[in-house]
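Please go over the structures that come below.
Every number in this text was worked out from the coordinates using simple rules, so none of it is lab data. Everything numeric here is computed off the predicted structure, so don't read it as measured data. Cβ atoms are built from the backbone, for glycine too; each structure is taken alone.
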Structure 1
């Protein structure tokens, strides 16, 4: 579980396709120091698991297997680096398959009990990929931030509400307005500085996670009638 408050960015150190999957290595600097194998990290909003092997057959049917004589990129012995295995489902649901060495990525470590939740709960289970259709600078001289218009794939349309929350490449944002086929968000300068959205351009693809919390627009609030329906009240 994550909050969508991004502490900073990392850089793709290696990306190698292996069959239907891929191995990703990220240089996250201080954000990714002192990791344990199996920890969850959100990379551009996608929940990934830290792995340590270099592609050897560990007996795990879900781990990537390198072809004979080939080793996968590894983060072992490199402080601040982390390696992740991406399977076909992850590549089909997100835009991680388009990453290249040198690309910047948003990073967030998983939430711990007692941490502040400054954004909203993000699972890291991306619902689909949107496209930035328009970008407009706002504020005096365009220095106050940016407004992005994002087009959603058809299955996700109609599932957001104005002033609700949405995850865009792992960043917790508020839906400023609903538009035909998508939505609009406003980004403050701090968000632009800390995340990859500060480098975004029209035509860029972004990972989208809908807010799966209570949604009054979809009848998601717990009401007295709902409690009675399930026998909690008489």
Structure 2
């Protein structure tokens, strides 16, 4: 009987070892297959696009090295590469499961461009942009309006407790620099763009704003004046 039990235990140990080894090998194989980001290829795709695949040059809208001069297009220079890659994935979502859409629920103009990108393209672009400097940060548009500045500062620093709106600074940092891989930088972003995104979260046509769509819930508790004030304040904070 002892010999039988011993044989069973030995066999079990061997099987466990094999399973562990297989799992480790699988993880190593997956890592080996994962594309290694290439910032130079990202730079080429950003500045020239790839018309053979219908990918327009990003620079046409987002400016040189991710410094956008047009308020409706966000500054991308220096953004965390994880955040940029995630947003590209969101734009690539199928038409029946739109994550980032227009007010009428349709895919944005980014969708057909990103649809032609591979995972490698998106990683290359995101790493390239994360290495760039924001040389043309946007400024607050209503910095002379004391009431707007005061309201924006209040929401940024302390939130709106009576409506369960947390302080923006708790996630995006005291100076709006964000937290790499978790929360994007808002400082220097176009206030018009920030305002539009908050409305998108509030109205539901921009989804997946963090864990459990946190941003959707927060934005939905703010009124139009709150959104305008905090977007303007965030853009100008340094």
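Where is distance in nm of label points 7 Å out along Cα→Cβ at positions 49 and 177 largest, in which of 1, 2?
Working: 1: 4.4; 2: 3.6.
Biggest value here belongs to 1.
Hey, helix-only ellipticity at 222 nm (-39500 (n - 2.57) for each DSSP H run of 4 or more, over all residues; to 500) derived from one of 1, 2 reads -15500; which structure? Derived from 2, not from the others. Using distance in nm of label points 7 Å out along Cα→Cβ at positions 73 and 145, single out the structure from 1, 2 with the greatest value. That would be structure 1. Taking 20 as the value of relative contact order in percent (Cα under 8 Å, 6 or more apart) derived from one of the structures shown (1, 2), identify that structure. Comparing all candidates, it corresponds to 2. Check the numbers for Cα Rg over 2.2 N^0.38 Å across 1, 2 and tell me which is largest. When Cα Rg over 2.2 N^0.38 Å is computed for each of 1, 2, structure 2 gives the biggest number.
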